[in-house]
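K.L.:
Take a look at the structures listed below.
Only the coordinates and a few stated rules stand behind these numbers; no lab work does. This one's a predicted model, so the numbers in the text were calculated from it and none came from an experiment. Cβ atoms are built from the backbone, for glycine too; each structure is taken alone.
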Structure P
Amino acid sequence: MSFLGVDLGTSGLRLLLVSDQGQPIAAVERSYDVSNPHPGWSEQDPACWIRALGDGVAELRANFAAFGALRGIGVAGHMHGATLLDASGDVLRPCILWNDTRAHAEAAELDAMDGLRAASGNIVFAGFTAPKLEWVRRNEPHIFAKVSKVLLPAAYLNYYLTGDFVADMSDSAGTAWLDVGARAWSDPLLEASHMRRDQMPRLVEGSEPAGTLRQELRDAWGLSGPVTVAGGAGDNAAAACGIGALGEGQGFVSLGTSGVVLAARDGYHPAPETALHTFCHALPARWYQMGVMLSATDSLNWFSNIVDQKPSALTAALGDALQAPSQVRFLPYLSGERTPHNDADIRGGFTGLAKSTTRAELTQAILEGVTFGLRDGYQALVATDLQLDHMIAIGGGSASRYWLKLIATVFGIPIHIPASGEFGAALGAARLGMIAATGADLETVITPPVCDERIDPDVQLVGAYDDAYQAFRAAYAGLKSIQ
């Protein structure tokens, strides 16, 4: 038997084929574009996800015999996106993505409603799904009137695979329509944004079967036996499954396009006043909390494009030894911010620039600014009485040892680095597909990776970076006062 994990990302789709022992067999990737038709808008045509999936499957089928023994599929997707379907199941408009901020006014109105935070366990952020539908209602009423179903990106792929409207709890927790504690759609939350329960997909746990692969696709993919499609997960819950973060205090820091600090929780502990996200895990009776910043490696990529040097070359120029805090300060709010500020309008900037400022100093300032933003989320986590004795580093930015030394020192805890191999959202999705198809024990399948390196805080620089972090916080307040 083999199992397929689908990681539906913002800029591309990744397919990971694993064996019945959970070992990677092959991975393929396909990229696609994001449309930004207006400032603050971020959209994508769901048809590009289907094309990427079909192309990737064709490559796996042509090159790996194990694909013919496929028995389970799990889909992980970027959260919060609004894919609107009419009564025939056709897409009405491009999907409004997680990093789209057009609905910031609608989000603020919903968030101010009595009892809404208590019901959902979360602030209503501008990127969440509910305010997007309010924006559509007000600005595209002809589209809103035709909406029969609202699907998140991963749920749309589930619909394509199974023919059924079905979504998992972890992804649905980011809509502001789910009672996250009860793990069920909330009629009051739906009514607040003029939505109905019949417009929502059926809910399942991420490790439960959502359906079976449509016969048409089985034939096209050359598969003879039935294939179970799991409920799947939002991308961060899937990454938690890939990294083995199941129980209280197990967590990771992710340096991707956005930055995430995440920890699994054994119970439901909402803390919306901190701007933490409190979401259902992809597994039954488990939750997780995370702080999110919108521009992590995105900040470094932005600078990379300006100076025409690869991000890896920029960070390599800093050397191996952690340096004292830069005199230049970078505020990483290129696309607004979530934790802890919940501010869609704030924008970034450099301070402390001089004629002598070098490219390496600007790179160092960017890494520090992103790390200080991540510490905002980390401190919000520990403020909920969460005990963390270390975190695992994942994401593209974790290739920089300098950056990981900086994070360990700024957070004040060790950072563990997995040995080479698969441990991200695609693996987590494949693991969910395996559990759904075979009924395997969760604890047996979802295990942590072997970590072959530990980075401890630089005790000689902890105090200096604490002071620099406080100065960063003050700089945010100053920036906010003039914007």
Structure Q
Amino acid sequence: MICNGNPTIGLLPLYLALYDKVAPDLRSEFNGFMGDIVAGLEAHGIAVGMTAPICCVADEVAAAVRQFEADGIDAIVTLHLAYSPSLEAVDALCGTSLPIVMLDTTMDAAYGLDVSPDRLMVNHGIHGVMDLACMLRRREKPFEIVAGHYSDPAVLERAADTVRASADRELTLPGTTAHAAAAAPAEGPLRKNRVLRIGDAFAGMGDFAVEPDLLRERFGIEVEQVGLEALDAAVEAVDEAALAAELAADTERFDCELDEVVHRQSIRVGLGLRHLLDVGGYHGFSVNFQAFDRTDRAADSMPFLEISKAMARGIGYAGEGDVLTAALVGALAREFEAVTFTEIFCPDWTGNSLFLSHMGEISPSVAGDRPRISTKPAFDGKSAATAVLTCAVKPGPAVYVNLAPGPNDSFSLIIAPVEVLAENGDLDPAMRDTVRAWVRPTCKVSEFLEAYCQAGGTHHSALVLGGCADAVVAFGRRLGVAVCVIG
């Protein structure tokens, strides 16, 4: 359907089905955003032959791709409205011969210190972009990516040029040449690393999913999984004296701004988790918040507070069942002073920075001020409210680190020197209740995101404070993996 050099695309908007349950009115907020994208692409000579209905699950994506093929469109442009798990889309996208162009943009151009946390839900598609880009690379499916805010005419102009080039030729994807995985070193920073997973991994998240046998053979990581019943038993055995001592310690170390009943129950569940980790001798762990789906049990709430404390003790952690990144965070924490699990949530295109966050996990080792503990309601309403620790991350140099699975069972360590920005007086007061940091890469945010996705970076990572990029590079060499430095 290319006419006078102007191809026709199918726009594929991607979304998370869970959000239709917890915020059923949210998806309607994207209608104007999608309309702006269509109008912007058409203004640059790209005909949008079809905008698929918002797709959440694999059957919806597959149906959209089939319709694109039937309509004879020339390329697919993906648009992440929010996080969308890669496994819902990757099979259909890898199964088509149509070129794939990922448009990495958001509703808002600015996501700086003064932003309200309410804007997060309509601006965090970025980690879905990472998840899907990683899986396309692992499957060796060619794709292109254009990052930036769509209000900048240069962004959609570049997207249009990329679509035209993609529709005219067979794409090649840098870095996906088939090769055997490098042999693991006899002794490396992940060797003899025992990692616990509580509950199943988040369904559909593909980028961090690696078979336990490969983790064992490649890195010496031993993965064990338990259900929430194991945590229930440990919580029921918590000693009241130990609970009282932990409560007193929290009051001494942190600003406790929450109801004591919530605080005590959070400590109880946390001490149960600590017992599991201590008895098992685990070096890392991952917890899927979805496992906490009832209030009528001993482990009735997500143990965010203890997760944060565990990271400060040098035990690795990553969310949603990600044992790969949990092992990485633990290994880094045992070699560097201040390390935390994190995730890029929202780009601040205007301020050239990236907002890092997660549901409620941050190591107090990275705090630049006195951490506080407050109450966090359950995300999906199925579990009890819980305590969460938040703090301002110490400003200054840091390193963003990701262990990325690649094609043919390969791995690479992606390293990006960044600057953690000071919060100063511009912070929206409501942000005090969130896990947060703003970091600035050494290059433009758009350039960083494109390079990161082409390198196959996953959406779960580690942040290491300090100007230690060279030391992290050496860490990667000891892992026996390819090392990619961005910036």
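K.L.:
If distance in nm of label points 7 Å out along Cα→Cβ at positions 135 and 455 comes out at 2.3 when worked out from the coordinates, which of P, Q was used?
P.N.:
It must be structure Q, since only it matches.
K.L.:
Follow-up. Rank structures P, Q by mean count of other Cβ atoms within 10 Å over residues 311-318 and report only the one at the top, that is, the highest.
P.N.:
Q
K.L.:
Give the label, chosen from P, Q, of the structure having the highest value of distance in nm of label points 7 Å out along Cα→Cβ at positions 303 and 327. Can you show the working numbers first?
P.N.:
On the way: P: 1.7; Q: 2.2.
The maximum falls on structure Q.
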